[in-house]
Structure formats: C-alpha cells, structure tokens
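As structure tokens, here come the structures.
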Structure I
Amino acid sequence: MDRFDTGMKTRREVLGDAHVDRAEANKTTFDEPFQTMITEGAWGTLWSDDTISRRERSMLTLALLAACGNFEEIPMHIRASRNTGASPQDILQAFMHVAVYAGVPKANHAIKLAKQTFAELGVEV
C-alpha cells in the first residue's frame, strides 16, 4: 500500500467515513494537491506511524491546535477522539498543559469548544 492509500485508510479510521467523504466531495482541482499532501504526510506518515498511540496523537494534536490558536479544527479532533481512545479527561489534561505552557485564554477557549462538541455528541462531561 502506498502512502496515499495508507493515509486514506488511517484518515477514515480516525476521522470517520462521513467526514472524509464530505472532504472528498468538496475537493476541487484547486485544492487537490493540498488534500493529497495532507493525506500522504499527516495521515500516511505521521498518524500511521505506530511509535506512539493514536490516543497520544489525539492529545498532542488537540494541545497543539489550542496552543497555536487553531481553534477551528478542535471540534473535528474532539469528534475523532471517539475513534482514538482519548477520553474527555485525557483531553482536559492536554488543555491544562496548554494553559500552563501557552496561556490560559487559549486553554479556556479550547475547553469551551470541547464542552460544546461533547454536548453535541451526547457525551456528559
């Protein structure tokens, strides 16, 4: 299996078929090179590497998204945590690290987004 196929398999396992199907349906010739790059690089290389678990990758990804202020992707990765084994408490701990090392306002906003997303999923936190 090549990196693209490996990446697509991993992407579907983590994000779910519905999400990937929507992304693929919205892909155009303009952004196809970008979609290929993230499928091969992020999903086919990084997320497919078994050095650390997908649970740990979820926690790292969520912490980095919050620390860098990339809040728009946090709900997607909160939803994906159902497939990676990262619990709500794991995610809270990741955001608590963000508070100490990157700032309370970023962690506070990330926790707000997590609570909203968990509520939408019917997960009591």
Structure II
Amino acid sequence: MNTPAVTALLRLEGFALLLASVALYAYLQLDWSTFAWCFLLPDVALFAYVWGPRAGALAYNSTHSTVGALAACFAGTLTDLSPAAGLIWLAHIGFDRALGYGLKHAQGFRHTHLGVIGRSS
C-alpha cells in the first residue's frame, strides 16, 4: 500500500514524463495530427478485460509500461524511422500516471500500483 506522499510523487513523475515527451516531440517538430490520432491507442488494450481481469491486466500493463515505449523511441532514433510513436506512447503513459491510472493488478481494473482508483467501498 502506498502512502499519500508516495502516490503523489509517482503521479508527479507521470506528469513529468508527459511534459518531457511532449517537449521532445515539439522540439523534433513532429506531426501533431499524428500525435492526436495516436495518443489514446494504448487504451485499446482495455478490450482484453472482456476475457477477465487477469487478461485485461496483462494487456493493459503490456501497453502501459515504459519499456516498450522506450524501445520504440530508441528503434526510431537508431533507424531511418522516427521516434514519434515511442514519444506519443510515453506521453500517454505519463498522462495516465498523472491521472492516477497505474499498472493493473489481477484483482481488477481499479487495483493499480498507484492504489485503488475511485472511491473505496
């Protein structure tokens, strides 16, 4: 269980990730229409919850972990491709974390590494 101070710090860290990703995206003068269209793509993983909380958590965590997004940034930077996809992905992750949506536990969508989402019953 996180303390309120730890949760606040983790959410602030998410906000910093969002700001840094957007700032680098702007600095690289990447296409903002692509950003707008792709920003919510990681949330498609939420549809895996139709197969239960364990499958939903696995899919959500796979698309909301910084590991894949950082790999996409590096791959785009090291090749002739663009780091845009990775930066958009990182911005989305930061946005979710800033709002309190953390990585999911198998108990259900509301149970995250940042604490329980919403009001406790």
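Quick notes on this structure:
- At a computed -22000 (helix-only ellipticity at 222 nm (-39500 (n - 2.57) for each DSSP H run of 4 or more, over all residues; to 500)), which of I, II: I
- Distance in nm of label points 7 Å out along Cα→Cβ at positions 7 and 23 from the coordinates reads 2.8; which among I, II: II
- Identity of the structure behind 2.3 (criterion: distance in nm of label points 7 Å out along Cα→Cβ at positions 71 and 95, calculated), options I, II: II
- Which of I, II leads on relative contact order in percent (Cα under 8 Å, 6 or more apart), largest value: II
- For distance in nm of label points 7 Å out along Cα→Cβ at positions 55 and 87 computed as 0.8, the structure of I, II it came from: I
No value in this document is a laboratory result; all are computed from the given coordinates. Since the structure is predicted, the reported quantities are computational estimates derived from the model, not experimental observations. Cβ atoms are built from the backbone, for glycine too; each structure is taken alone.
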